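The structures come next, written out as C-alpha cells.
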Structure P
Amino acid sequence: MQVDPTLARSIADEFFEDGFVLVRQVFGRTDLQALADHVFHLRQPSAAARAKYGLDGYELLGKGALDELTPQELVGIERLLRLHIFDPPTRQLMLDARIIDLVRLLWPGDPLGVSALYYPKPPGARGFALHSDTGYLRTEPPEMVAAFIAVDDADAENGALSVVRGSHRFTDIERRAIATDEFIFPEEFIQPVGTESVLVPMKAGDVLLFHGNSLHGSLPNRTTDRWRRAFICHYISAAVHSVSEELNPAYRTTGEEVPAPGHTSVGRPSR
C-alpha cells in the first residue's frame, strides 16, 4: 500500500494526538470474509504444534472448530487467540504490506508482528469492557499498536469499538471488578475524568490503528442478525526491548519467526 505523503503525515499526527486513527478501505470486503470463513472451519492445532510453543489450543468450549458450535454456544465464544502462530493465512494478514506500511508511519525502524486474533462477536454476544492492551500485555517501552480490521460493518447496535481520546498518555489507570453478563472479562479500567470516549463506526475493510496504551472497549452485539467480526493484529516498534510471554514469538515483516524482545527462544515451557 503506497501511502500518499500528505496522508501519511495525517495518519501519524492523528495517531499520536488522539491515540487512534481510522484508515478507510485498506482491504476488500470479499477477501476478509473469505479469511473469516476459513477461520470458522479452522481445526485445533496438532499436539506437536501446541507442544512446540507450550500453548493450549483455541478456546472453543472443547470443540474442534467454530463450525462445531451451536448458535447458543457461538454467543459464548470470546476470541480466538494466537491464530498467527498456528494458521498461515492469518499470519499472512498480520504481515500484509498494506498494514505494515501503515505501522511503519508511526515509529522508526522495522516493526515486528506479535499477535493476531479473531473476534467473531455474533448477534447476542457480549462486549469487552474498557481496557488497554498494554494493561495486560507488557511492552517496554510501550510502543505497541493494534490494527483492528473490520470484516463486517460495525456501529453502535452490533458493538462497534469505542476509544478514549488521548488516553494513551495516561498511566496507572484504576480498575474495578464488573459482572460478566454483558462483558467478557470481569474487570474494567475506569475512564479518566475529563476524557471523551469516541464511538468509531467502521465499514468492512477499514482498519483502526490504536496505541497499546489507549483505553478502548465495545458494548454487546444487540442485533439479531448482524455479526461484528474482526481480526486484531498487534505490532511493536524496533525500539521495544522487552515484551510479555504472551507476545512471544515475534514475526519479522519477511515472515521469519524470531524470539520476541526479551526472550531467548520461541518456545515456552509446557504446561
Structure Q
Amino acid sequence: MNAGANAPSPDHPFPRSYVLGCPVDQITLKQCVQYFESLISKRQRCHIVVVNAAKVVKSRGDTELRNVLAEADLIGADGVPIVWASRMIGQPLPGRVNGTDLMEALFEAAAEKGFRLYLLGARQHVIENAVNQLKQKYPRLNVVGYRNGYFNSVVEEQQVVKEINKAKPDILMLGMGTPMKEKWVKRHKEVLQVPIIHGVGGSFDIVGGITKRAPKWMQRHGLEWLFRLFQEPRRMWKRYLVTNSIFIWLVFKAWLDYRLRKSAIH
C-alpha cells in the first residue's frame, strides 16, 4: 500500500452541523458508503466517528474524546435524537448514519466489490462467531484478519497494528466501546495504513448472535436505546437514563437560545 493511505482526504465534501458544540456531517448512509468506495479506490484515509446522545454528553467532560471528534475525518449522526436536535436548533441533518447500519452496508459493499476487511474488538469467542456468521451470509466476503480487542501491554497493541498493516485491509472495523475505540484510533491513526476506519461499538455481538438489535419500529422512533437498556439494565442504565436526561436538558436550552436569537433578528 502506498503512502497515500496515511494521508487524510484533501477535501471535506460535506457541510457540517453543530449539535451542542459537537460537529456532525450532513450526510446520508448511502452517500457515506459511496464516499468510502471512492476513497478506497484512491487509497485515501477516512476515520469516521458516529455520535449519539451519550457520546455528545460524554465529550463535554472528556477533553481527549472531544479532540478526537474534532479531528475525525467524518462524523455521522448515529442516533435519531441527534437528528431531531439538529432540526430543533436550525442546523438540520438529512438523516442518521447509524453505526450498525453502516457496518452492514460496508459488509455488502465489500462482498460485492472485493474490499478487504479486518475486524478488531469484542471477546475472542464473539469475534469468532461474528466471522463465521459473516462467511455464511457473504461467501465472497474477504476477511483478511480478525482479533479480540484486549491487549496485555502497549507492545502487544503496537504489534497488532503492525499485523493489521501487513494484512492490508481496505476497511478496519473496531468493536470497542466509547471512548475506547476513538482513543485507540487517535493513538495509532498516523501509523495505520487503512483507508477506512469505522468504530462499530458492540455490533460484533449482534453479528455473532450474542445480542439482538431493536425492532425496526423502535429504531425509526429513536427507541433503540430503550431496547438495549432492557437487554443489559445493569450496564446500560447510567449511560442511557442519566446521559439522555442531560442531553434532553441541553437540547432544550439550545433550542430556547435558538428561538430567542431568531426572534431578535425578526
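Bear in mind that the values in this text are calculations on the coordinates, not laboratory data. Because the structure is predicted, anything quoted here is derived from the model rather than measured. Cβ atoms are built from the backbone, for glycine too; each structure is taken alone.
Using distance in nm of label points 7 Å out along Cα→Cβ at positions 199 and 247, single out the structure from P, Q with the greatest value.
If we compare distance in nm of label points 7 Å out along Cα→Cβ at positions 199 and 247 over P, Q, the biggest value is for P.
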task: Given a value of 2.8 for distance in nm of label points 7 Å out along Cα→Cβ at positions 55 and 239, point me to the structure among P, Q it was derived from.
output: P
query: Given that relative contact order in percent (Cα under 8 Å, 6 or more apart), derived from a single structure, equals 29, which label among P, Q identifies that structure?
result: P
At a computed 2.7 (distance in nm of label points 7 Å out along Cα→Cβ at positions 39 and 87), which of P, Q: Q
query: Given a computed value of -15500 for helix-only ellipticity at 222 nm (-39500 (n - 2.57) for each DSSP H run of 4 or more, over all residues; to 500), which structure among P, Q does it belong to?
result: Q
